[in-house]
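Chemist: Please go over the structures that come below.
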Structure P
Amino acid sequence: MRCKQQGLSLIALIIGLIVLAFVALFAMKVIPSYLEFRSAKNAIDAIARERPGATVADIRRAFDNRSAIDDINTVKASDLEIGKEGNAIVISFSYRKEVPLLDNVGLYIDYAARAGGQ
């Protein structure tokens, strides 16, 4: 009875490690950008919920305070689009983030968020 050897060859192991390294690099570059976007979105959600009758200046000041605490650098208070929809305040922003992956390879991510309204 002859048993056939099974397992991973050296080439397959190296290719697998290269793929794993690329996925890890991609995650380490993209996840911080996404977490900053989520922090900015959570900030405008909280402001729209907590300050329904606030003025534009109050909303921008509140966002500046939250962005200092949450370390939000990509979106500034001046980037916020603030309007009314019925009686509710609508706060939104959008931006494009370039994430460099390798030497001349990068990734553009378009982020947009909206809070308040109907």
Structure Q
Amino acid sequence: MSLRVEDILGVAFFDVNGLPREYFVTDVSPTTGWVQIVFQALGLRSLLAASLKLEGFHQITVHTDEQTALVVRRRNDYVAILVEGCIQPEDVAILDRLTQWIGRLDLLALEKHPHFRRA
């Protein structure tokens, strides 16, 4: 599986507490329902981290029937992207590329990119 920017269906920014801040959608996927699933996953992660004294969280992958959301922890926020299809754990090269891309992702660049629009 190879991915292009055009394969990304949505992007969401969350604050350090896991609360949604900004959403970007595409013409292919104009809904933001997936953001609720990511929000719940971040809440569960926080609960488990507090209960089990877990540290060092960097990424979550959430699979739905037809899509995958990849959530990456950055210094001051979390960023989630939604892609079509299922990204498997063995797709290491794709996960690494996406994680690096998310790490460099800039809110202003998304606002200017013709593929995305603010929801």
Structure R
Amino acid sequence: MLELSHKNLEVYKTALMLVKEIYAVTKTYPKEEQYVLVSQLWRAVISVCSNIAEGAARKTKPDRRRFYEIARSSLVEVDTQIEASLILNYTTKAEIKNIENYLVSIFKMLSKMIANLES
């Protein structure tokens, strides 16, 4: 693997932990959700990490900000899909406590990074 600067970002490390949690919790989802909700969750959570990495590699502030905004939007998708999972009783509040904490933490970090690039 490449030794790149995004791997040192706390937001990237935290996003990887979110990936691990999402993959773990979705193992218990119904089989019929494998190619629907589970697939969407996996795609969205991987998008968070990927866009943080791509943003960090960009040279201009507007480019970096755009990718961090996309990462934050993907994070909101994950939040929505986890909320749907709760409503459908595929998971419980106790099972997603770490996920909730990661979502809040990553959202705050990305928002701060975006704000810093606007000034």
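Every number here is computed from the coordinates shown, using simple stated rules; none is lab data. All of these numbers come straight from a predicted model, not from anything done at the bench.
Chemist: Assuming -10500 is helix-only ellipticity at 222 nm (-39500 (n - 2.57) for each DSSP H run of 4 or more, over all residues; to 500) as calculated from a single structure, say which of P, Q, R it is.
Modeler: Corresponding structure: Q.
Chemist: Follow-up. semi-axes √(5λ) of the Cα gyration tensor in Å, for residues 33-80 alone was computed and gave 24, 9, 5; which structure, P, Q, R, did it come from?
Modeler: Matching structure: R.
Chemist: Starting from the value 43, 30, 20: which structure in P, Q, R was Cα extents along the principal axes in Å calculated from?
Modeler: Clearly, the read-out refers to R.
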